[in-house]
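K.L.:
Listed after this line are the structures, all set down as structure tokens.
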Structure P
Amino acid sequence: MKVFFEEDYAKVSYDSNNSIIIYEWLVPPTETEFKYGCEQMIRALAHFKTGKVVVDTREQGTVANHLLEWMTTDWIAKAVAAGYSHGAIILPTDVFTQLSVDEIMDTVSKKVISRNFDNMEHALDWILKQ
């Protein structure tokens with residue numbers, strides 16, 4: 001596993017054996033950190049020339065409405081242009097955070113093949129079959 005980006009709030013890694021990106025939120029980010037972390041995922045997609053991503057949102061926290069709007073308008077278009085094609089999303093147990101992630105995924109799922117999971121094992125199993 002090669003670490004592409006790592007800060008105290010997020011980590012983006014590349015699994016070269018399976019050609020997938022693992023994007024993990026480590027703590028709830030600030031607005032600036034959230035945007036920067038999401039942009040690092042786009043950079044990793046382009047750099048490693050893969051479209052498959054596992055996103056672990058269990059520690060992400062809730063996402064503000066204006067960031068949800070940014071994700072569903074600006075960010076998703078850039079991510080798809082960079083090659084984003086498949087997303088395995090690990091959902092948090094907190095219901096409010098789940099609602100934030102669900103709102104993002106409603107738009108993402110129109111442009112990317114995606115599925116939600118409750119653990120890394122199931123997310124990896126699914127994405128490796130795509």
Structure Q
Amino acid sequence: MPPAPTAKLLPVVLFNGAYMLAAILGAIIQGNREFIFYIVVMLILIGVMGAVHRRVRLTTPLLWGFSLWGFAHMAGGLCPLPSGWPYNGDQAVLYSWWIIPQWLKYDQIVHAYGFGVTTLLCWHIL
């Protein structure tokens with residue numbers, strides 16, 4: 001049995017559990033079967049990050065950084081845009097939102113942020 005999360009990690013674990021549960025329920029309620037695949041991928045990645053943390057002891061801010069990235073991904077695929085907001089694609093969700101039309105999408109910001117956090121992870125491991 002894996003060790004229980006320390007007091008510093010408990011908020012991170014609870015945050016991840018809460019947004020993943022919300023994503024699962026949201027996907028089921030919306031009938032979004034494709035998004036279930038992304039949820040499975042996220043659960044695998046959360047498990048991988050847990051294994052990496054056990055091996056190299058990631059900092060709490062780094063774990064929060066990855067948690068926020070995961071949250072932004074889940075919100076991006078499930079949160080609908082208000083009527084009239086510019087978007088690209090078939091679904092009017094955050095992920096398709098043109099924050100600055102034809103220049104900057106929510107998706108691009110989420111991925112830039114995630115690659116930044118991943119770069120910090122690599123630096124930490126080295």
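Each reported figure results from applying straightforward, stated rules to the coordinates on display, with no laboratory input. Small disclaimer: the values here were computed from a predicted structure and weren't measured. Cβ atoms are built from the backbone, for glycine too; each structure is taken alone.
K.L.:
Hey, mean count of other Cβ atoms within 10 Å over residues 63-70 derived from one of P, Q reads 14.9; which structure?
P.N.:
Only one of P, Q returns 14.9 for mean count of other Cβ atoms within 10 Å over residues 63-70, namely P.
K.L.:
Any idea which of P, Q comes out highest on mean count of other Cβ atoms within 10 Å over residues 47-54?
P.N.:
Max of mean count of other Cβ atoms within 10 Å over residues 47-54: P.
K.L.:
Assign the value -12000, calculated as helix-only ellipticity at 222 nm (-39500 (n - 2.57) for each DSSP H run of 4 or more, over all residues; to 500), to the correct structure from P, Q.
P.N.:
Label of the source structure: P.
K.L.:
If we compute volume of the Cα convex hull per residue in Å³ for structures P, Q, which one ends up with the highest value?
P.N.:
Looking at the calculated values, the largest one is Q.
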